[in-house]
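Multiple structures follow.
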Structure 1
Amino acid sequence: MRWLLAVLCFCFVSLTHASTTVTLQGQTVDKVLVLKTEHKLHLMARGEVLKSYRISLGKQPRGTKLREGDSRTPEGYYWIDWRKTSDRYNLAMHVSYPNARDLANARREGFKPGGMIMIHGTPQDEEYPEWYFNTLDWTEGCIAMKNDDMREVWSLVRDGTLIEIRP
């Protein structure tokens, strides 16, 4: 039943954004694929990589997010479900973490799963230049990228797009 609701929501989002779709190489991005060990975010269309970006992850990049405050980036299937401009991190797109499996695992272990996992830009800080942030894992579990890259991803990825995060 949840799957049906997810499919209906996805169809609704697709229809409402159809007139504002931006394409890359003439194709619409239908999936975001994150490969944590490679520190890469790939924009995908019909199983093909359209473009790739260097990313930074949570301070503890190995393993999936287990609980709030563990500084890990989750692994699994999620949706880009909303976005906002951010005073601190330029642009930010929300990842629908926790999913049902994450909630069940956290409940079983007696932890809060955490939340507010975002794909976002880097701080604009005079003391630390942007390239400094792009060379290390520094977030609390989010996926960070250079601000120019984030602006491009923001324009190419619609709300309702599937995101798969792999180890």
Structure 2
Amino acid sequence: MTVEGFLVNPEPLRSLYGHVPDLSGVRIRSINLNWRGPTVTLRVDLPLYPEEAPQEWIDAGLDTVQCQFQFLAVEGISLTDWTPPALGDIELVPEGIERRMQVRFRGRGLSLDFECSESLRVGHVSAFKIGENGLDDGRHLFMSRIDARRHSSLPGTEDRTFYER
């Protein structure tokens, strides 16, 4: 099953790509663990830039799409070798019982495993120009009108409304 089958809100990615891109070759920028839910939120650079990007993104010379994936009802987290940004593949494997799935990330800089609900949410979709040494600390243009009004770059990790919702 593809990631699109698990997303409860695939529209933001479909509107950019015409489909939901595969999660192979992604760059994980951050991991937020929240006891409420409990949830795991991954901030991820997608491997491909959309062919039909919004004109504002093209005019600004942006070249990378970033978003957050939020996993709910998380259990059994195993996290090792965290050296961000981590480059690799996110694998989603349905367990077939009680609408649960296993999430695995294997790649350079991270080994991550957990079990969660089969419902996956995408949020805070933005584009930016990747910086020297792969940094993402420059200007971000967000798809969501609310995000666009609130942020012109990534907020600090203390911004709970950005990283926990």
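Where a number appears in this text, it was derived from the coordinates with a stated rule and is not lab data. Treat the numbers as computed from the prediction; the structure is a model and nothing was measured. Cβ atoms are built from the backbone, for glycine too; each structure is taken alone.
Work out the source of 47, 31, 28 here, i.e. which of 1, 2 gives that when Cα extents along the principal axes in Å is computed. This value belongs to structure 2.
When relative contact order in percent (Cα under 8 Å, 6 or more apart) is computed across structures 1, 2, the figure 30 traces back to 1.
Hey, mean count of other Cβ atoms within 10 Å over residues 125-132 derived from one of 1, 2 reads 17.2; which structure? The correct label is 2.
State the single structure among 1, 2 that was used to calculate helix-only ellipticity at 222 nm (-39500 (n - 2.57) for each DSSP H run of 4 or more, over all residues; to 500), giving -3000. The read-out was computed on structure 2.
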